[in-house]
Structure 1
Amino acid sequence: MTVGVVGGRPRHLPQSELRSGMGYWVASLVSMMRFDYGRVRQWVPMMIVIQTMMGAGMALLYGFFYPHVTATRALYITTGAPTLALIPLGFVMLPGTVAEQKLEGTFDYIWSLPSPRSAQAASTFVLYTLLALPGSVFALLVAAWRYDVHLVFSPLLVPAVLLCALMAITVGYGMALAISNPMVTNVVTNALMFVVLLFSPIVYPVSQLPRWLATVHYFLPFYNMAVVIRAGLTSGVAAHVATSFVVLVAWTAAGGAATAWVVGRRR
């Protein structure tokens, strides 16, 4: 029994009443977000810098590959920059953080905190999704300035960016939880960055790839991230946008399912 205040009077409340219900879950989510932000607060500027360098830096680098950057190429490079900026935080930095926590032994401590584990996972999803946005915006601004591209913003941009950020965080976190060996997590994340930088049609049309490789990318998240964000920044350039949204939702659900599976099995 625990003493609580109800109607201005103290009352003994059972522990199950204190630690159940939507009110307790929301309060736990807020507390975990404060806790999680406090742990990463000193690294937030570095996260934004890395994202901006990944997006804007790669956009500038790709421009050197062409003897002449046409208007179409400049549009693809510029609108691909936000996607390049969103990928590192979700697919590399977040799994790396979880792997480091496992090696240090702090991962088990976090899971032992008196809050629902679903609220702990939701805190990671919400916090890192918000942290992923500034870097993508800065990358887009730098790339648009460099190539002097005229963008056509549409209301589709907001859900596209939020979904892409959430998908990257959800899949990255689910992967980090499902892989028990932190060293394997690091190998997988590094391999993903290799695939993204060299073989993903983010800053160029997918039609430039061999047909078999293009077909593979139709089911992977990276190409589809570029499609939905490009659809929110241009008019008539991106095709099959609805299909790309469905693919990203499916990847988000898969990441959430992996997280729920690990959370449900862990004691």
Structure 2
Amino acid sequence: MYRNEAFTEGLYVDLSGVSLDSLFGIKELKRQLKQISEDVVSDELSHALEIAPSKIVLMSSGEKNSVLYYARAFCGELAKRSFSTIMLTPHNFLTGSYADFETKLTKALNEVIISSPCAVICSNVEMFCRSREFSTLEERLRASFFTDLLGELCGSGAEFIFIAATSDVSKVDPDFLSMVDETIDIPAPDEEARTAYILNKLKCVNCTSEAAEYLAKQSEGIGFNRIDKLCERAKFVVYKSMLANANGDIGKAAQNAKRGEVILTIDLLKD
């Protein structure tokens, strides 16, 4: 098949610097994901019989950001074992005609074969294969083509793991769900995970550990997308403080920020 280099190159994401070891908290989830990554690449019997290991995993959560956060870390784990990573997103595949969808998806899954061993993250899988209950005629055609093509990929002999990410399992086509080998429910991040995530998000404002722990306690039971909003509000608190210290002079405040004088403390957050 002819390869459109610009399109195919855009499918790949570099996750070589990311891994499950870089995440904090949610130890049971990390253990589960590590076990799957080891099973995919170390099945000696499959290799001895010349059977290429492949697996379809459904990762679900109440919010998209949490699923992708852990899916990317999981693929980073596979990158350490020479797996390449391909990302399928609704924006790149569902914005054109149905014919465009067929062409792009065929090329993308053909790329999985070419790049084997390969990990695939399918973001918002319910958009690719929506359940009949919630779909239009075109969406049902897409769902049928998606599952048929994925079935062909499973029989191709390619070594791959297909991670389907969703925030609403009820909207995923049952035909696709019947192909899933393992389902992983992503819990809300625990306090350790939230604290580490916040420290990373707010490193540009030199967030203290006390301030991060304070924000982590405030964000109990919520996912990463709402934590992102909490961090943006914290940055705005710093912004107002820097302006006040510079008597409203934006230029002076910016210079102070460049010199590293920005510090997000727990006192600022409580004011």
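Observations on the model:
- For the set 1, 2, ranking by FRET efficiency 1/(1 + (r/R0)^6) of positions 56 and 176 (r between Cβ atoms, R0 = 25 Å, to 0.05) places 2 highest.
- Structure responsible for 0.90, with FRET efficiency 1/(1 + (r/R0)^6) of positions 40 and 248 (r between Cβ atoms, R0 = 35 Å, to 0.05) calculated and labels 1, 2 on offer: 1
- For mean count of other Cβ atoms within 10 Å over residues 112-119 computed as 14.9, the structure of 1, 2 it came from: 1
- At a computed 17.2 (mean count of other Cβ atoms within 10 Å over residues 224-231), which of 1, 2: 2
- Read-out helix-only ellipticity at 222 nm (-39500 (n - 2.57) for each DSSP H run of 4 or more, over all residues; to 500), computed value -23500, structure in 1, 2: 1
- Comparing Kirkwood radius over Cα pairs in Å across structures 1, 2, the highest figure comes from 2.
Rule-based calculations on the coordinates, nothing more; no lab input. Quick caveat, the model's predicted, so the values are computed rather than measured. Cβ atoms are built from the backbone, for glycine too; each structure is taken alone.
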